[in-house]
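**Q** Below you'll find the structures, each written out as structure tokens.
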Structure 1
Amino acid sequence: MNEKFFPLMSQLQGPILITGHTGFKGTWLSLLLKQLGARVIGLSLAPEAGSLYSKISYRLTEADAYTDIRDLQALKSFIEPLRPSAIFHFAAQPLVLESYLKPRETFEVNVMGTMNLLQVAVECNSVKAVLIATTDKVYKNDGLAKAFNEDSELQGHDPYSSSKVAVEIAADIWRNVIDGNLGPKIVTMRAGNVIGGGDQSKDRLIPDIVRSIVSGKNLELRNPSSTRPWQHVLDPLYGYIQYLEHLLSDGSYTKTLNFGPTDSALSVSEVIDVYYKAANVAQNYIVGERLSSLEAKFLELDSSRAKEVLGWAPLWSQHESVARTANWWGKVIDNSDAALTASNCDIMEFLENVGGKNLSKSRGV
């Protein structure tokens, strides 16, 4: 691990485990940690066809397993012999609209999958910290367009967000179970709407824009006036790594943190305007009504605690994050072989701007 960035993490004996490493955020975190010189192992379902992970043609991890986190024995069999020092837990059913179609599966994967992972982590004495990604949607949203902080009331409004509230409770339960005993530090991370190159999830705005451009069909919007805290994937991921460094220090620790943009949340229509302009393509969308009532109209995060505790703040504004995502797809949309180069270029520029100006020379990239 690069000591210039994270001196405590450079002292870790075992690798860092990423669950959900074949997903969008997991792939980007694998790439980022690799550039920082970390040892990484991964546990996930097999990558989906056309995913960012499948576009990258070389191995990102020292070892990996394609398995379901609902299978406790499979988790034990993979994790215990490799003795990871820390775990980033991303494996989940992450889609709001999908959760309405599969509520039981959403709870099984998100809640019991997390419980399984925590049981293995607690029993594996090599694990120093478990960092669990939940969501900005765990907060009770009364539609008043206020920014939620970590002390705001939690309440899910759909199967996905409700399952993530349950994950927050599960994390707290496990902290109580191991209180006073030697065991990993367990935290949750609540991030805003993460965007960036390579996301191809269903019913997400940027992937829907990309699919409409490729197909030439109209983009159908559900809620053009709805606001979200959009941010480039590298900003919260770097914050998560800073969080791990914080957990490796002695003493007490902060048990949950928000990671979101510091500028005011953009509406869906504003994101579309920025994207089409950056991509230099004509706008091509219609406003529909499909499932529009199932999603919150306003959502914004207060991430001042992450700044206070970690010194974290997003590097790129929401406008720049959308434009960079459009530029990434501009390089890759007709040439999937460019995905690795485009991603690493974003990572190197990001690291240089947060203090790693000599990183590319030292790693020969």
Structure 2
Amino acid sequence: MHRPSTAARSRTPPPPLAVTLGDPAGIGPDIALLSWRARAARGLHPFAVYGAADVLADRARALGLDVPIVSIGHVEEATQRFPDALPVVQPAAGRSGKAPADRDAAIVAAIEAATTAALAGEALALVTNPIAKRSLQSIPLDYPGHTAFLGQLAARHTGDSAIRPVMMLAAPELRVVPATVHIPIAAVPGRLTRALIVETGRITARALIEDFGVPSPRIAVAGLNPHAGEDGLIGSEEAETVAPAIAELRREGLDVNGPYSADSMFHEEARRGYDAAIAMYHDQALIPLKTLAFDRGVNVTLGLPFVRTSPDHGTAYALAGTGRARPDSLIAALQLATEMGQRRKGGVGSRE
């Protein structure tokens, strides 16, 4: 039997992206439509939307957008159809319906189907539009969120119970990883452990090498307290937890430094000294990222066996169908997912 040569296989275009519709009542449909409209101008890689075709068609009419919608049976068909129409893969539970339970079931079905395509290599990467956490209430999760659900799906498909998703917020100006995410500020000191910071550092370093093409990553770590504790005068967490974690990572050969005072590690000159920063809690990470790149930030999930990105914003129900939603963050998520997916497949070299 004839087999294509290595050179011929290398010329095979990468598969399309799998994009979830998100909450149909939010701006996911709006920005998916607008991103397809910008496909040529922004040089976007082909993608298929997983969700309800009727929702996209209705939203296109409401917005006055001339976007042909085509239903496809498999994500691979998106490459051929994408230039002329927005391809949609509609799972069995794909019609959103009017009842909240029906809508939530459709959201979950779309995420499951798109994730399966990414895990199977049928999609280059997964890009998820925003959902509300209530949509996942029927699913038993350690933390009821989108990222936790993806980690659970990855563990279910691979049998690897040690998968730990880690959030990164990325923009050209800054990559930052919160060690703790959606927990109350009062709970952060108790949740921060040496093991947590070490694991976060390892996952971040590996992602910088494999997904971002940084051959020798430099990681800066923020302190928890003002002035990074100021030698114990304003808190002991830096000396007892953060610094020992950094020392352990350095013994492993990683270029990790800190703890630094968070109020002085995000200005332009400081950012030139590292490739990613690890923050101690959600707002310590997201405030500088959103200040520097509010419309261009991308939520990247590290630690998964597939590439996943998402716009760095929520469902924005008040903007849905108004024509005021901007697709910038989704477009950035699509572009970054394409770069990361191609790099994992060996098609893109180091950028730094």
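**Q** Which of the displayed structures (1, 2) returns the greatest value of distance in nm of label points 7 Å out along Cα→Cβ at positions 105 and 329 on calculation?
**A** On the way: 1: 2.5; 2: 3.0.
Going through 1, 2 one by one, distance in nm of label points 7 Å out along Cα→Cβ at positions 105 and 329 peaks for structure 2.
**Q** A further question on this structure: Computing distance in nm of label points 7 Å out along Cα→Cβ at positions 209 and 305 for each of 1, 2, which one ends up highest?
**A** Values: 1: 3.1; 2: 2.0.
Structure 1 gives the largest value of distance in nm of label points 7 Å out along Cα→Cβ at positions 209 and 305 among 1, 2.
**Q** Which one of 1, 2 has FRET efficiency 1/(1 + (r/R0)^6) of positions 145 and 257 (r between Cβ atoms, R0 = 25 Å, to 0.05), as calculated from the coordinates, equal to 0.25?
**A** Working: 1: 0.70; 2: 0.25.
The correct label is 2.
**Q** On to the next question. Match the computed value 0.35 of FRET efficiency 1/(1 + (r/R0)^6) of positions 265 and 337 (r between Cβ atoms, R0 = 25 Å, to 0.05) to one of the structures 1, 2, and report its label.
**A** Values: 1: 0.10; 2: 0.35.
Value 0.35 for FRET efficiency 1/(1 + (r/R0)^6) of positions 265 and 337 (r between Cβ atoms, R0 = 25 Å, to 0.05) corresponds to 2 out of 1, 2.
**Q** To test your reading of the models, identify which of 1, 2 gives 1.00 for FRET efficiency 1/(1 + (r/R0)^6) of positions 89 and 233 (r between Cβ atoms, R0 = 35 Å, to 0.05) when calculated.
**A** Details: 1: 1.00; 2: 0.05.
Only one of 1, 2 returns 1.00 for FRET efficiency 1/(1 + (r/R0)^6) of positions 89 and 233 (r between Cβ atoms, R0 = 35 Å, to 0.05), namely 1.
**Q** Check the numbers for relative contact order in percent (Cα under 8 Å, 6 or more apart) across 1, 2 and tell me which is largest. Mind dumping the intermediate values first?
**A** Values: 1: 17; 2: 22.
By relative contact order in percent (Cα under 8 Å, 6 or more apart), the leading structure of 1, 2 is 2.
**Q** Using the calculated result 16.1 for mean count of other Cβ atoms within 10 Å over residues 169-176, pick out the matching structure from 1, 2.
**A** Values: 1: 16.1; 2: 20.9.
Working through the options, I get structure 1.
Bear in mind that the values in this text are calculations on the coordinates, not laboratory data. Here the structure is a predicted model, which means the values were calculated and not measured. Cβ atoms are built from the backbone, for glycine too; each structure is taken alone.
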